[in-house]
Structure P
């Protein structure tokens, strides 16, 4: 079961988030799916997935998620990946900057009957906001983080 859940996590990343194959959403998510990025965003229902993916791709030109690690057991999948793109539209309260971003996210997916029923995520928004020039970068992390992607 853990290998099936590992493959589920990889398929969601590839098919939904990178390739926007929305017809596969019912294959991967339960009808009562909850996406929890508390305290900022909690969304219910798999219909919201399309909006979330489209928003990411619209906001960040050349949006891509690159997986670094997948951990799975019989009830969970944990993904660690890097998001890259160039901010061309407002991102919440952050006006479009045209700057590139490269930041990490970790998601924990709860799996029920072979589909994801809940996803809890943590984003490295501090690094993203530093890269976009919205928060000072006294340690020089931004330059270093973006050099690694060159």
Structure Q
């Protein structure tokens, strides 16, 4: 079992953050492993869908919404089974965004649980950072490292 837990404080009201996390058709903007998604059914507070992870692994999910509280994702079929809960808590004029994931992994990835956990942890941290930036109305900036060419390395 792989367990991930990530929290971030967002300087935006809960309604603004909710409007972003509840638009689950846009998940691939935030969650890097999600490449394609197709909704198979929609009800008032529930969506059933299929997604592709890294363009090779097909999974099924049932997503349940608790308005302005949480988005609960039950992974029902595929290389990942388990849950992902994204919850919101009011902190004065800010919002605490928390992601909790409890996954069981099948397929070849199950033989490398440490590597997979690290990859999922990084993905969750990155997703919450992107949600924070969008909620706060800040542009996404990718930090750049100075490049060194082989000639620069020889000269010191």
Structure R
């Protein structure tokens, strides 16, 4: 299925077979494609690039399609990586984190830092963090494949 080019987001680079590789729901997903292109929120004279997940309901392109600025996609990737790293050693804690030190890391970005921490405001955190850890474990092979691919590409780029 072809990603539309007549909507506000203007695709430049596309992967139109995303439904074949969309994680656990591959081949049974409404996410039909992903693209990098000119953001739908561009103002005259100001251009931003965004990443977009294109969803199709079976009848029309969905309003639930998501568009993110590239830096947010990378910030999410950083958050994912740091979270996975935490859970590799989380078994040492009774509730998979230290309640006295819920901050996992502060990662310097743009003269400040992204704080990565366990959400202790969640009143069911001790239950939810165990479910999260199990889901992360269940998807470990699929996530690992993508992280190894990302690592290889970053090395090829000189990072």
Checklist line | Among P, Q, R, structure where Rg/Rh (Cα atoms, Kirkwood Rh) as derived comes to 1.05 | finding: Q
Next item on the list: Check the numbers for relative contact order in percent (Cα under 8 Å, 6 or more apart) across P, Q, R and tell me which is largest.
Entry: Q
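Each reported figure results from applying straightforward, stated rules to the coordinates on display, with no laboratory input. As the structure is a computational prediction, the values presented were derived from the model and not from experiment.
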